[in-house]
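Readers should treat all values here as calculations from the given coordinates under stated rules, not as data from a laboratory. Worth saying up front: this structure is predicted, and the values here are computed from it rather than measured. Cβ atoms are built from the backbone, for glycine too; each structure is taken alone.
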Structure I
Amino acid sequence: MKLVIMVITKTNPWIGLNPLSRIRVKESINANYNAYWVIDAQNQYGLMIQFDKDFIAPNRSIKLNGIQVLLDDSSVPNKLILILNDMKDWEIFLILCNDLIDEMKEQDEDVITNVLMRLERWQKLLQKKTSKIFSKEEQMGLFSELKVLRDYIVPKRGWTNGIHGWVGSLGDKQDFLLENAAIEVKSYRISSGNTIWISSKEQLNSDKKPLYLLACALYEGESGETVDDLVQSIERQIGSKDLLIEFLEKVDRYGYIPEIHKDTLSKFGMEQISGFEVREGFPKLSLNQVSPWINQIKYSIDLTGCSDYKVNIDTIF
């Protein structure tokens with residue numbers, strides 16, 4: 001598997017098992033199904049799920065990088081067997097297995113379908129060439145954008161305009177492009193001063209006017225929320241299935257993968273949010289000041305010198 005990740009150390013359920021042996025998963029599972037930790041003849045780790053009723057195999061085969069997927073519907077009970085090819089990847093494999101087990105705990109007639117859908121989701125995840133650690137800085141960036149979306153844009157513009165307008169994860173120059181404004185969101189730790197970092201020459205340059213900068217001062221603490229808290233909060237409020245799919249795809253493209261990162265997230269709170277209009281004279285690098293042959297630029301701005309450009313947040317939306 002081509003994943004570079006950080007996971008919380010977990011107990012290895014395969015320790016102590018001999019080849020061709022199995023042990024029932026201890027967690028409480030739907031009474032109609034069984035799951036077992038197994039070891040095959042080659043001493044490879046695996047998970048076997050037994051279904052008491054027949055299931056319809058998916059039209060397309062499910063292929064997971066580094067994992068064998070075996071569907072046996074030739075006898076009762078039907079079986080879904082996952083075998084890990086490389087033992088060094090057991091931690092991410094355990095996350096996948098526990099995710100499927102959690103799906104089985106749901107008292108739902110479509111448990112079999114749901115488990116297969118989860119496998120298809122993992123197929124997409126494991127096709128990614130890399131999956132880096134979701135750093136504190138990345139968490140803060142996504143946290144701030146989600147807070148702005150949920151708490152400021154949606155109450156004024158609605159879910160459709162808000163989610164359609166959230167374009168930062170799609171590689172756009174700014175984080176939000178609304179009908180009458182472009183918005184760049186920046187986060188910073190309130191404990192480290194009043195400085196934000198601009199990570200490209202385009203971020204504070206836009207053809208769409210006005211362009212606003214929202215600076216979110218964050219603190220880290222148990223009273224705050226995680227990125228996953230915000231994602232789930234937004235999921236619960238979106239009424240349209242198509243809109244929900246669009247939102248989750250954008251979260252995914254941002255780099256947050258709940259199946260992998262959820263247990264390592266920090267809790268943040270927003271101490272304050274300040275709005276600035278990026279107009280003539282604002283301290284930034286303009287495109288005409290930078291050679292077109294310079295591809296990457298990163299610079300910082302001290303917000304204490306931007307008071308002349310400060311605007312009321314309510315007027316932005």
Structure II
Amino acid sequence: MPSPPPEPATAVPAPGLAQVAAGITLFHPTAEQIAALPGRLPQGLCARLAFANSVLGPDAWDALAEAGFTLLGDGTNLGIAEALNRLAEAAGTAGAQCLYLLDQDAAADPALPASLLAGREALRALGLTPAVVGPAPAAAAGHKAPSYPARSGAAPVAGLRPVQFLATSGSLVDLAAFARTGPFRTDFFIDGVELEWCFRAWSLGCGTYLDPASSLPHRVGGGTIRAFGIAMPRQPLFRMATYLRNSVYAWRLPHLPLSWKLAQGLYLPAQAALYWADSGCRPAVLARLAGAARDGLLGRLGPPRDFGR
């Protein structure tokens with residue numbers, strides 16, 4: 001594998017970026033997505049990591065290696081939770097204190113990690129323990145931006161807003177807080193992974209903070225379903241089913257607030273009904289969603305039987 005190319009002499013890394021590793025999850029990326037990744041990261045990071053959750057062609061491996069990435073995974077889809085855990089482990093091994101996470105299609109400004117790192121340092125200077133600092137969500141064209149509810153009873157601090165949870169893409173994870181909180185739940189596999197982890201971090205004294213001065217467009221699913229005041233991503237059936245299953249299962253977890261569970265008890269049936277209507281009210285879709293809810297109640301987790309490999 002070729003050595004990473006030297007950094008341009010004109011590059012001036014932001015102070016502190018040597019303690020940050022970047023971690024990108026890959027799932028059937030296009031050649032254009034692979035080509036865009038190096039330009040979305042700043043110079044001066046302690047490591048560039050990528051985890052292959054799908055088989056990559058030789059051209060993709062070569063392009064990433066030439067851009068200085070360390071490639072992890074053998075192409076087997078282990079789920080997003082396991083990919084994130086492997087990236088965190090590799091970042092720690094590389095000597096990083098923080099892990100900057102990014103999806104393969106996230107149009108991130110290369111200045112974003114430095115901005116988030118500054119927020120993390122400001123929080124730590126005040127004696128707080130941030131588990132993750134992330135950008136404000138923005139909607140990519142044709143997509144719904146995720147919503148991050150404010151943390152009840154927690155006031156903004158150092159220009160950052162305490163929120164219940166954040167998406168992993170575009171977020172800066174503190175690896176000491178990660179060790180304290182524990183790994184992402186691999187039995188959730190893909191959906192609700194960051195939500196459960198962030199609630200767990202809060203329960204252990206580590207916080208989740210949003211930086212309103214930065215933003216990142218998000219692309220979730222293949223568009224948006226809208227009806228009756230509800231907007232939700234249009235996703236493959238296995239994704240919706242896994243989200244429903246994990247959300248139902250999460251009702252039994254003590255670190256999720258009762259207010260959240262009650263709200264989900266009302267919202268989940270509405271989402272399932274809207275998704276079913278969008279599918280043309282097909283009986284097979286209704287049966288799959290009902291089975292997912294039953295699996296959540298019974299604690300039957302793990303990789304969904306119909307996920308794309």
Structure III
Amino acid sequence: MDSESVRRELRLGENTRAWLSRIDELGPPPEPIRLPRGDEVRDLLRRLEVPDPDVEEIVAATPDPDRDPALWWLLERAHHEIVRHMGDPKVKVRGGPTLPYETGAAARYFHVYVFLATIPALRRFHATRDIPEATTWETLTQLGESVAIHRRKYGEGGTHMPWWLTFLVRGLVYRLGRLQFSLVVARDGTPVLGMHVPEVGGPLIPDIYNDSLRRARPFFDRHFPEHGARVATGTSWLLDPQLAEYLAEDSHILQVRRDWTLIDSEPEDGDDAILEFVFRYNGQPLEELPQRSALERAVVTHLKAGRHWHQRSGRVELP
């Protein structure tokens with residue numbers, strides 16, 4: 001098969017041609033990929049905290065090279081692109097597009113299969129860096145969160161933000177307590193850590209947040225000493241100063257961001273981002289959104305007043 005025949009069979013858009021051509025030139029991986037099956041994959045998916053309804057769908061739809069040649073072609077090369085750039089934050093690899101859902105469950109869960117196929121290579125990479133197994137598995141539970149969010153939003157199986165899963169299996173993201181940190185190289189070449197807040201893990205309590213922040217620099221200095229990041233950065237609605245108009249001074253959000261310094265000159269639009277994270281928004285009228293917390297009330301009140309939320313970029317020193 002070639003990239004154009006795969007594109008037609010899987011009903012991929014014109015905008016995928018460049019990526020398909022690139023991975024076509026790359027070819028299949030040096031070592032054949034293997035997908036776990038049956039009880040082996042069930043146990044693995046549950047360890048990754050994938051919800052049970054999705055576990056059974058994923059098992060039933062697992063692609064086969066003879067039955068699904070186009071999908072297998074894509075799976076091999078997407079996996080090869082990831083492992084070829086394992087651990088390198090200077091190379092941008094996003095794992096490819098979301099496949100059209102009408103082609104079946106295997107397409108809806110395509111990025112799950114890429115994730116599963118790449119775990120052995122990631123574990124070998126982690127072993128070369130002496131990364132504890134507990135950290136590996138805690139980090140990889142992001143798969144379960146991604147699948148659960150997708151089903152909650154859309155009522156069917158799939159993966160939420162599959163490009164983020166690619167960063168995980170490239171060995172660039174590590175969960176240290178409540179927070180995730182990613183290896184990043186800024187535009188000016190400065191090494192930094194990206195900071196990210198997973199949905200699962202409970203409230204962003206200052207003591208728990210600070211514990212994760214304290215763990216970051218020793219972890220990366222030990223396992224990635226060549227990187228040498230001394231600051232963490234992030235772009236988020238959490239850094240929007242307008243939140244102070246609605247939240248109490250002792251709110252967790254306002255407390256954890258006090259040490260952050262804004263570094264952007266122009267804020268980005270943040271309406272979609274805050275609606276997505278707070279509500280997993282799916283287009284419903286604002287009046288129908290829950291108003292159970294001060295944050296939920298703030299988001300809706302602000303938007304109904306005709307105002308907009310912003311995403312701001314900031315930095316914080318790593319202790």
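Here helix-only ellipticity at 222 nm (-39500 (n - 2.57) for each DSSP H run of 4 or more, over all residues; to 500) was derived from just one of the structures I, II, III, and that gives -8500; the source is I. For the structures shown (I, II, III), distance in nm of label points 7 Å out along Cα→Cβ at positions 96 and 184 is largest in I.
Name the one structure among I, II, III that mean count of other Cβ atoms within 10 Å over residues 32-39 of 12.9 was derived from. Spell out each step's value before the answer.
On the way: I: 19.0; II: 15.6; III: 12.9.
Derived from III, not from the others.
Of the structures labelled I, II, III, which one yields 31 when percent of Cα pairs over 37 Å apart is computed from its coordinates? Attributed to the structure labelled I.
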